Structure 1
C-alpha cells in the first residue's frame, strides 16, 4: 500500500492486511454462523443530526438508536466479508475487510482488540491485489471505537480507509478517522452526519510518530465517470490529538481529486482545519460552502499548490450565539 508523506497526515502502511479475519452476517439479517436472525434490529430513536455543528455523540452512531457497543451480541465469522452481506446490530472485536463489495453495515460496533500498524480498522481495498471494492458499500448508524487498543496501536490506525457511503457514524479513539483513498473511478460517495473525535497520537511527529486527520481524501478520479462526486456534508470533524494535520485534509497524493463538495461541516482541533494540497496529481472542481471553523490550531484554512477552491462561499468561524452559528467570515485561502 502507498505510504503518505509524514508531513501530510495519516501514515498508510504497506501491503497486506495482517491478521484480518472477519465476522459476517448473511443477507436478510441472518447470522452466517448460526442461521439465526440478528439479535438486535436497529431503529432510530434519538434526536436527528442536522448541520455539522449540531452533530454530537447522542444523535449519530449507536446512541441515536438507543444502543451501546457493550449490549450488542458478538459477531463471529471470517473477517473478509462476502459480497451481498448485511451486518446489522453486531459487535466486532476485530477489523473488517469489505473489499468484496455490495456490503451494508448498520447499527453495529467495530471495537477491535488489536490492529496492524498503518492499516484501517475497516477497509475496502483488496491489498493482496490492490483492487478497489467490486460493489457499493454502506456503513451507517454505527461506531468505530479504538478504546481497547493501546495508545501506539490506536494512534497508528485509521477508522476507515477506502470508498463507501458513510452515514451517521461515530468514530473515536484512533489516530485518524476517515480516509477516502483508492476510490476507483466509478462510484459517487456520500459522507454525511459522521462525528470523528477523540483522536490520539504516539511518538515524535517530526521523526517516527503519527499524524492525525479526522477526515482526508487522497484520490477521487472522475476522468472515467465525469458526473461522479464526493459529497462531504454536515459532518463534525475534530482533530485534536496534539499531532494534527487537521480536521479536513484534501491532498492529491494517490490520484487526482475531482468533484469534491465540502458543505455544512463543523471543523475543530489543531493543525489547519481545512487544508487543500496538490502533490502528485492535480485536483479540480473542489467546493467549500457553509462550513464552520473553530479557528484553533494554525487557523481555519490553507491552500498549497494548484488552482485553489473552485467555490468558496459562506464559510465562517463558529459562533454558538450567531445566526446559524456564523461568526466572522473566513476569507478564501
Structure 2
C-alpha cells in the first residue's frame, strides 16, 4: 500500500514537471541511529529533561515558547523528534540550506524548530521556512466547497486535467505565499489575454512570428544601429528589460515567485502595446528594423528565461 501511494504521489509530481532525486523514509532515521545520536547530543548539552515519563527539549532556553516533548512516556518519538533528526541528517550530509514549505497551520512549529537547530549548534540561516496560506478553487463564479471528512475534494490530478500543467504551475507561482489563493479554474482554462499565462506565452509566440516575418522579408537582427531605438515605446521596453536581474535577486532573497510572474506580465503588456503601435519589420528601413528585432530578441530571451525558471513552456506559435 505504501509503495502504491508513493508511486501515485510521484506520478502526479512528474506530470507537473517536478522530479525528486531522492525519497527519504522517516523510519531510516531510527534504523540508522540518527534519532539516538540527536538525543545523545542534546542530553550532553543539558538541553533535555525527564517529566511525567517523557523526554522534553528545553525550547524555552532559546525562544519564547513552551518546552516540547521529544519522546513520549510510552517510548515512541514525537513528530518533532523525527523532524529534528531529519534536519540534522541533512546538515550532516553537507547541505548548506534547507527550505521547508509548510501550511499556515504549522506557523507555530517554526520557533521550536529554529530552537532545535540552535540546540544542535547548526547555523541560524540553515533552516528556511516558507509558509503558504490555504488554496481555494473557484468555478463558475463560485468557491468550490471541499471537506475531507465528507469526501468532497479536488485532487491535483483533476486540477491539472482541467486546466493543464502550464496554467497550474503559473497560477500557483503568481500568488504571494502570505495571501490566501483563489485559483480560478475557468480563468486558467481560457485561451485569451485575460489568462495571465496565456498572455505571457502569446507574447513569446508573437515575437517568434515577428522573426518568421523578418526571415521571409530578408530583414536581419542587427545591433549596429541601436541608437535608433529612441522613441518613448523603445525606452519603456529597454527600461523594463534592464531590471530583470533585480527582479531575480528579489525572488531569490525572499522566495516570492509572484514577483517574477508580475514582471513577465509587465513586459508582455509592453510588447503587445509595442507590436500594435509600431512597424517592427520594414524592408524599406533595414537599420531601424534590425534594431527593433534586436530589442525583440532581448525581450524574448527574458520571457523564455523567466518561463523556464517557472517550469512553464514557451511555445513559438499559438
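What follows draws every value from the coordinates through simple rules; no lab data is involved. All values reported here derive from a predicted model rather than from experimental measurement. Cβ atoms are built from the backbone, for glycine too; each structure is taken alone.
Where does the value -500 come from, among 1, 2, when helix-only ellipticity at 222 nm (-39500 (n - 2.57) for each DSSP H run of 4 or more, over all residues; to 500) is the thing being computed?
Derived from 1, not from the others.
By the measure volume of the Cα convex hull per residue in Å³, for residues 119-182 alone, tell me the structure among 1, 2 with the highest figure.
Max of volume of the Cα convex hull per residue in Å³, for residues 119-182 alone: 2.
If FRET efficiency 1/(1 + (r/R0)^6) of positions 175 and 279 (r between Cβ atoms, R0 = 25 Å, to 0.05) is computed to be 0.10, which of 1, 2 is the source?
Derived from the structure labelled 2.
Please state which of the structures 1, 2 yields 13.2 when mean count of other Cβ atoms within 10 Å over residues 71-78 is computed from it.
Considering all the candidates, the number was obtained from 2.
Suppose mean projected area of the Cα convex hull in nm², for residues 87-230 alone works out to 8.4; of 1, 2, which structure was it derived from?
1
Of structures 1, 2, which gives 18.4, 57 when Rg and Dmax of the Cα atoms in Å is computed from the coordinates?
Structure 1 accounts for this read-out.
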